[in-house]
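What follows is calculated from the coordinates using simple rules that are stated; it is not laboratory data. All figures in this text were calculated on a predicted structure; none of them were measured in a lab. Cβ atoms are built from the backbone, for glycine too; each structure is taken alone.
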Structure I
Amino acid sequence: MASLSDISVTLEQRPTEQLIAVLNEIDSLLKELIHSDQQGTIDLRSLPLFPGDYDMLKQLLAEGEVSATLQAMGPSTIQETRVPGVWWVTHFNQDDEKIAEYIEITRLPSLLKTTDEDLKDAPEGLRNLIEQVINN
């Protein structure tokens, strides 16, 4: 009589309906970006993904050429995927716990854009640097 250990088991990871729905949403948002320059965001932590879906999504999109890390109330990582215009954005708290995770479909994630307030203060900051160089 055969035991369970005698039975060969092969696990194949296949995309679930939920994963396919996420990929179709990314496709739809990417087309919106191309045709109307409208950006979109998918909150990964609010999705009912099955075990393995997250890893498969991460593997399918993979890492692209551009990445950035911001430090503001904890680190945030912004990674372009191998699909241009599709970015994986992850926010951590000060204890390095993941607190938010998004896929952003945009030309450039908003976290990487200079805010109006910072830009308004930039000339004064530059003038101060110039004065320091001249006075040294």
Structure II
Amino acid sequence: MTSQLNVDTIVDKAGSGGTNVKIANNAVAVAEGGSGTTNIVQGLAKMWALGNEGSGNLDSFNVGSTTDNGTGDYTKTFSSNFASDNLSPQGTTAGDNTKNYIDSNARSTSTVQYRAFDEGGSAQDCRIAMEVNGDLA
């Protein structure tokens, strides 16, 4: 027999209003169309960052620090490490009028390095949006 729980609010055991809900690694959500499912833990970005690299203005998740290696060349150090270096970084320029390209092939369990280039292949500081998927340690 299937059970169903209907609630308006979930709070912690102390009743303080905070919520700390833990789900198993194999928890799934039904997709928008209703026929497919998504593994919730596997489907979440484990790091993201947005900023005008070279001038700061960074908003991020799971970024402990950013190292400026030179024009258009940055390394993000994760607050929580990944289980292996088989992580999947993606990046794009965000809102610039120029065509820029992102290279993010240097990565480890604790960092990801990415470089931004313009159309001619010159390193360039620009606004970057980046996310990393993979398993956390």
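Overview of results
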{"read-out": "Among I, II, structure where helix-only ellipticity at 222 nm (-39500 (n - 2.57) for each DSSP H run of 4 or more, over all residues; to 500) as derived comes to 0", "value": "II"}
{"read-out": "Among I, II, which structure scores highest (criterion: distance in nm of label points 7 Å out along Cα→Cβ at positions 83 and 123)", "value": "I"}
{"read-out": "Answer label among I, II for the case where relative contact order in percent (Cα under 8 Å, 6 or more apart), calculated from the coordinates, equals 24", "value": "II"}
{"read-out": "Read-out semi-axes √(5λ) of the Cα gyration tensor in Å, computed value 36, 17, 15, structure in I, II", "value": "II"}
